[in-house]
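Below: a set of structures, written as structure tokens.
Throughout, read-outs are computed from the coordinates displayed, never taken from laboratory work. Since the model is a prediction, treat every value here as computed from it, not as a measurement. Cβ atoms are built from the backbone, for glycine too; each structure is taken alone.
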Structure I
Amino acid sequence: MVIAANNTALNFIQCHKALFNAYNAMKPGGRIILAAPLPEGLGGTGFRRYLEMGDAEAVAAALRRQPDINGQTALSTLEKAAHATMLTGLEDNDVRLLGSQKAASMKEAIERACKYFDKRGICQPTCYIMPNAGNTVPVQSL
């Protein structure tokens, strides 16, 4: 489990790097808890347009026709956010567009993650904490 925070990002586009870094720190089959207030929402209509395509395959097809940084960010988000529970001020609809889920508290998010692990027979998951996830690049030790 990775507990990541990005309290300085004003919108999700700015927060994407925190999700990206947390995903890279996550063990296969793990979960991410991402705490980010995001008072300005998703961060733009171009990004939203790609998210509204509904899935990563549709976004990838659109990007093959016309490369776009908003689409690349959306594609990365759709591939990673499904592993995350968010503590955020984003509207519920926007969290669903990201492909994620929302929790009302850290306690609720941790309980969800623990239930997820329990169902998979993982009794003592490891936890990696990234208080400044947008600026923390995880590396694996040898």
Structure II
Amino acid sequence: MFEQLERHYGKIPREVLVDGGFVALGAIDTTEAQGCRVYAPPMQPRDAERDPYRILPDDRDAVVRWRRRMGMASAKRKYKDRAATAECVNAQARNRGLWQFLLRGRPRARCVALLQALAQNAMRGLALRRAAAEAMA
């Protein structure tokens, strides 16, 4: 993914948010070595007594930094804020019927994605206007 981003945009992001359950410790090493900070919740340990943020003896330096970072309130808040933005938009697109692209080809899929983005922006704009009008009343 980072190779594609660098190829298309000439740079990689400084931070990346990874879905829970999809983090791999080796990927954290690779990602952080490229200068990108990883935000992802640690997997729940099999032993319910063990703190998931506790540093393990075989953790590499990047994983140690990641565990410490994710144990901090600021990192937990940053990750939690992700759910209020990206996940909400994805859920609303599914509610509008976008479960999969029914067309073939990148140009057609892009057209569907842009129409979904327009619908999202229009619906969000209406909701914000409605909320502002109610606040003024």
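Which structure, out of I, II, was relative contact order in percent (Cα under 8 Å, 6 or more apart) derived from, given a value of 16? Going label by label, the one that fits is II. Figure out for me which of the structures I, II the number 35, 22, 15 belongs to, where semi-axes √(5λ) of the Cα gyration tensor in Å was derived from the coordinates. Source structure for this number: II.
Here FRET efficiency 1/(1 + (r/R0)^6) of positions 25 and 97 (r between Cβ atoms, R0 = 25 Å, to 0.05) is compared for structures I, II. The highest value is that of I.
Between structures I, II, the calculation of distance in nm of label points 7 Å out along Cα→Cβ at positions 33 and 129 yields its largest number for II. When mean count of other Cβ atoms within 10 Å over residues 1-8 is computed across structures I, II, the figure 10.6 traces back to II.
A value of -13500 for helix-only ellipticity at 222 nm (-39500 (n - 2.57) for each DSSP H run of 4 or more, over all residues; to 500), calculated from one of I, II, originates in structure I.
If distance in nm of label points 7 Å out along Cα→Cβ at positions 17 and 65 comes out at 2.1 when worked out from the coordinates, which of I, II was used? Attributed to the structure labelled II.
With distance in nm of label points 7 Å out along Cα→Cβ at positions 41 and 89 coming out at 2.2, pick the structure among I, II it was computed from.
This value belongs to structure II.
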